[in-house]
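Please find the structures below.
Only the coordinates and a few stated rules stand behind these numbers; no lab work does. All values reported here derive from a predicted model rather than from experimental measurement. Cβ atoms are built from the backbone, for glycine too; each structure is taken alone.
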Structure P
Amino acid sequence: MTSAPSTSREVKLSCRNVWKIYGDTAQSHFTARQGDIGDEDTAKAHAQNIRDAGDIVASANVSFDVHVGEIFVIMGLSGSGKSTIVRCLSRLVEPTAGEILFNGENLLDQTPQQLIEFRRHKMGMVFQNFGLMPHLNVLDNVAFPLELQGIPLAKRRAKAAQVIELVGLTGREDSFPRQLSGGQQQRVGIARSLAVEPDLWFLDEPFSALDPLIRRQMQDEFLRIQAELNKSIVFITHDFLEALRIADRMAIMRDGQVVQIGRPVDLILNPADDYVREFTNDVPWEMVLTAGDIVLPGDAATDGLQVVDATESLLDLLPVLAAHEEGVAVRDSAGQITGVIKARDFVRALASGSEATTQAAQ
């Protein structure tokens, strides 16, 4: 498994060597809950042995960390294990082996009552099917998890009204699900999951049932909400362009195993194998690369130049370069100028991407 460089940010959730096996002899393949059986090749061989024994391997030795405030995307083809692992994280599906640590505490050691409290107070979940209760209006649908917490009526309705405003549905509080569009129903689902102010937010293909235009609008809305709330998020998708828009880091899965972890740009520039490359082949490089990726460090004069952030995508940078023949200065997250980009640097980066894509195809 190829991973992104480690960071110093606080880890909120840690998935360690998690296996999910379906079959009569599932637990017999492991000692207690210990699933760490070594490297990727060893895990792959063990998974094949389990399949040969007649059991189904849905997750195989899966490990990753989710940092505080991070959007961690998991993607893969149908049957790759991505939805199974997010259900293991929430214990909607019970893992066969491994550890799931939340703030250092193993969730697999929690009693049923502790797990109920964790779900009610610490975790939010949004799924592809909105799961709204048809007999409740928007306000009461959103307030429902607060009712389960025992919060008084007036207080929970006030809180529900706040998150309804957050997702842009003010004025629809008295509407019933049948009176809402698909995008509006999904907003209600998001609001309901946020009402409990979760520390962890799990979203399993929440926008895949929506029309393309509405889907993009919901992605924008999701990013706006995240910018305001800074949640720790695990987001499942099979769409690389969606992952590209929202992910801080991502993991690609195949046959229950994690193939590669990294920033979207890392996976595009350095795919671990042909499976990962297939996901990235059709992605325009100008959507992926940023000013920070192509800036040429040096002592070039920057006085009087237009300044852009290192996170600016090349797609957004193009009109700026067209208007500033002398180039632009690039500013990093610390506010320091790191170098200059000129139009030729932009062209060189795209040419490099085109060449790499052609070589991969051959």
Structure Q
Amino acid sequence: MKKNRAIICGYYGKGNGGDEALLVSLLQMLPEEIEPIVLSGSPKETQQRYGVESCDRSSAFSILKVLGNSDLFIWGGGSLIQDVTSIASPLYYIGLMALAQQRGLKTIAWAQGIGPLKYPWTQWMTREVLRGCSAISVRDRASAQLVQQWQLPFTIAPDPVWALEAKSVSGLWDTKAPRIAITLRSHPQLTPDRLSNLTRALVDFQKATDTYILIVPFQPVKDMAVARYITSELPTSASQIISFEDPRKLKGLFRGVDMAIGMRYHSLIMAVAESCRCFAISYDPKIAQLNLELDLPGWELEQIPDDSNTICQAWLEHYANAEPLSLTQIESLVDRALMHQEMLKKVYTK
């Protein structure tokens, strides 16, 4: 039986663990009858790592070629359509979706975090391409409100990474326990003073708890400088930088972690999903909303206390008294995340 070919479009092959986790979640959820072609910044790596066909996301010739012999076009999950950090991003993704629709492909917006959209023209363009989609699923309430406002049918379900199959990390259990994971990233509001205060607090926290600190760069090109600064201030016997290309191992890492302190959106989802206590530092509305939905303690990045002792005390209190999400709550989130899979099956069988 001939398989339907689906172009999968997202921020893939860029070394971002969260986006790679979304890709693997989508590949995990695709019906067997669909053959994926992944648009990637590193097509050879994507092909070798996941065993799928891949083409260069920046090559117009390659994209036009796969559009000509494909049946479906899927916006992979994540915050693809937002105009706060870049105007180029929504133009790229909306442009490809519109081109796929013009060429008669069945199109799907899958597990989207839509917005923020501050410009009227990006709102209009997004609404118009979504109107042409066979199905839409979103991962958060803000996106749902926007799509509902546009009077478009949609499915809302938790981020697909809740349901990502984790892989165990060899050697992790040989490191000292208990373990704390840190997932910070560079950001204009993570000023040198704020980073210094956070690091001093972490040094004091490590001394008070005798924990082993794992610094986890989710996107090394953006996170590694911060990771190296933190490790330079900690005893070498009490910390290490640990990084994985396979997002399933990133998720599996949190099985051996007692508490996570994180900025990365998907690091928080992975940690909570693996029954880890979390303390969140929010730099983006999607993280603030996740914190609200899961009742996670934390601070907005620009509101981090100036005093490292205050930061340390907040972490110590959380470490001593907080409980992870119950298994029942986690199972519910995983089950509901699989609604994104059900949506794909329904579209395929139509």
Structure R
Amino acid sequence: MKNILQIAFCVLSFSSLFSQNAEIFDQKESIYAAEVYFDFALYDIRIDADSTLKEVIAFCKNQDEYNIKITAHTDFVGTNERNMILSQNRSNAVKTYLVDNGIPENLIEAAVFGEDKPQATNETDKGRQLNRRATIDIFTTRKVVNLEARILDEDSGIPIEADIVVRTKDSRDTLRADANGLFKLPVPLGTVIGIDIYSKCYFLKTKMLKATPENLAKLSFKMRKAEVGKAADIENLFFVGNQDVLLKKSEPELPKILKFMELNDCLNIEIAGHVNVPNAPPIREGSWEYNLSARRAKTVLKYLVKNGIPEDRISHNGYGNWEMRYPNAVSEYQQGENRRVEIRILEGGKDCLCDEVFGKDK
């Protein structure tokens, strides 16, 4: 009774943390950065700085929306008061150059630090030269939406800790769900994101979706225990028709399986291959279709072994059309469900940690 109440309390607590729709807000993103340097005690724009500033201006002309921040610095020679004035003059010199060359003044903000934020030692000539600088950072503002989700055990609904990789076309972020199974990350609104979830003694989970407030509302992922006798599909694993050659778009799936095997180093697995031969009796072992299912499974095995997984932890087998999910498949979806590759959990090594996690008797 106590455990049931604890689970109910967790579910109620989680529901209060997630709004109906994910929050949208503006976020600054750095898109360009440059530095210009000054001679000792001067704020005149040098020839090399002139070249750098022209590149900044050329970049800005190709941007629809942007803002510029100038931060100006000095070395530590002289009084702090004098260095603050010098820093201000250097900031003004850069700003004036940009404005005179077509950058709107209202898009520029400035900060001065004098000698307070050196980027190199002030004990050498080279270090002091690096500190006599102005940094130009260019930002754009993008709409982002909060990806906020929870990771739960599929059977009990209890939250679990996990490592999460969130991928977009241009970025990759790694984060960790806390002891309450929660994680949060702002992602660009409307972007297609991939979410890969890893937790020890659980099958990996992967999901592709478009980052919209509706798709990310009350998002949760249920993880299946990697127990002996259980199986899970290797998602998004597609082959060239009638071949054991992976499609290019499926190659990124193999490193995920590798990470699963590295994380769960006491588990042994079978790679099980299946083909789609609907509306037909079970194909015979040794037939062309049967061998194709086995070769596709072996493709995964060979990748894992090549990348350091001991061969005695992995076996492979073909199952032809013996275990089709849709024996009379008609749609492309149903046929795709039939032609799949699975991970099946075999007996693990002695004193496997996953036995402790799942409360099994040793």
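Quick check: 3, 13, 20, 23, 24, 14, 4, 0 is what I get for P(r) over Cα pairs in 5 Å bins from 0, in percent, for residues 222-309 alone, calculated from one of P, Q, R. Which structure matches? Source structure for this number: Q. Among the shown structures P, Q, R, from which was the value -12000 of helix-only ellipticity at 222 nm (-39500 (n - 2.57) for each DSSP H run of 4 or more, over all residues; to 500) calculated? Label of the originating structure: P.
If Kirkwood radius over Cα pairs in Å computes to 25.3, which of P, Q, R did it come from?
Checking each candidate, the match is R.
Please state which of the structures P, Q, R yields 0.90 when FRET efficiency 1/(1 + (r/R0)^6) of positions 270 and 326 (r between Cβ atoms, R0 = 25 Å, to 0.05) is computed from it. Matching structure: Q.
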